[in-house]
1. Taking mean count of other Cβ atoms within 10 Å over residues 78-85 as the criterion, which structure among P, Q has the greatest value?
2. For relative contact order in percent (Cα under 8 Å, 6 or more apart), the calculated result is 40, so let me know which of P, Q that is.
3. For mean count of other Cβ atoms within 10 Å over residues 86-93, find whichever of P, Q sits highest and give me its label.
4. Consider the structures P, Q: one of them gives -20000 for helix-only ellipticity at 222 nm (-39500 (n - 2.57) for each DSSP H run of 4 or more, over all residues; to 500) as calculated from the coordinates. Say which.
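Only the coordinates and a few stated rules stand behind these numbers; no lab work does. Not measured: the values here are computed from a predicted model. Cβ atoms are built from the backbone, for glycine too; each structure is taken alone.
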Structure P
Amino acid sequence: MMNSIFDLQNYFLNLYALPHFLVGILIALEGIFVFAQSKKSVVHAAYLLVALTAGIWLTGVGFIYSSANEAVAFAWSRYSWFGIVFVSAGIYHFSVAWNNPSLGKQSKIIYLSYFTAFVFFVICISSSYLIQGVWHYRVGFYPKAGPLEGVFIVWFYTFMILSFGNFIQCYSPITLNQ
């Protein structure tokens with residue numbers, strides 16, 4: 001399978017994929033640019049992780065859309081999930097670092113988020129519990145959800161809501177008056 005994703009005959013120029021490639025690459029470059037401004041900053045490092053995972057996810061979608069056959073699209077669907085599962089953990093990490101660069105009490109939750117993201121990724125690449133295959137649409141292929149998709153979505157949005165709470169806490173009226 002890995003040989004087939006490197007075979008250019010398994011791809012075609014799909015105009016629907018171009019925005020995903022462009023935005024994915026630009027987001028990753030933005031993360032690198034921000035990190036380069038202060039390589040020792042925990043906030044900048046966390047932002048780099050968010051930008052790289054979002055870039056991996058979006059460019060992966062571009063490869064899925066550009067795949068000429070189901071097998072290649074399925075392989076890209078599984079591996080591009082690296083970006084999807086780690087973007088939520090990365091955003092949570094960034095939200096904590098934004099509030100408190102020393103990470104404080106929430107560092108254990110950050111480790112838990114990355115660990116569970118890793119578990120979801122391993123499940124994704126080793127079984128059909130998260131992605132069962134791909135659907136074929138006019139724009140290209142798209143991943144077909146597996147039975148654990150609901151569990152993943154609950155996990156994903158839990159960390160997104162926690163992240164949102166961290167960002168809101170940064171700008172609460174009590175914080176602004178101090």
Structure Q
Amino acid sequence: MIAPSPYELSSQSEVREAGSAHGLSADSPGVVAPPPLLYGFAFLVAAVMHSLFPMPIVAANIAAGTGLALLAIGAVLATWSRRTLEGAGTNVNPARPATILVTTGPYRFSRNPMYLARTFLYVGLGFLANALSVLLALAPLLVVMHHGVIKREERYLEDKFGDAYRRYRAGVRRWL
């Protein structure tokens with residue numbers, strides 16, 4: 001069971017009232033694309049670039065160990081984040097409505113632990129492939145995530161949850 005948070009709305013009716021009070025017409029943040037698709041597309045572009053212009057990141061024996069460690073961290077964080085959202089009874093998919101403001105579990109430390117987890121997984125795969133192009137593609141990927149996903153989600157959550165979200169945002173960093 002997830003412990004209640006001072007930032008959470010206590011009922012579905014409060015969620016509906018908060019959303020309608022802020023003039024939400026569609027109950028979703030309107031992200032540009034599903035985050036897994038964005039990470040996958042960036043990795044695919046980087047893999048093509050690596051096949052055309054192979055450049056390793058580090059020595060092969062270091063790359064494998066680093067990649068596996070980052071994959072493990074990403075997998076644990078992704079699982080913890082997903083279970084926390086599901087346990088709270090809200091949607092994991094950012095295209096679906098948020099039903100509650102979750103501030104427990106990994107959300108106590110990061111407002112975006114699922115995206116942080118995906119970034120660990122992405123970089124871990126880049127190290128396993130020992131492909132510098134994967135790391136180079138990370139910068140534009142994070143720009144798209146910031147403007148096309150995260151900023152939109154933050155506006156949506158502020159519109160939907162108001163002061164509760166603003167207090168949460170003031171106390172918890174976006175990434176770490």
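1. Numbers: P: 22.0; Q: 18.1.
When mean count of other Cβ atoms within 10 Å over residues 78-85 is calculated for P, Q, structure P comes out on top.
2. Source structure: Q.
3. P
4. Working: P: -24000; Q: -20000.
Attributed to the structure labelled Q.
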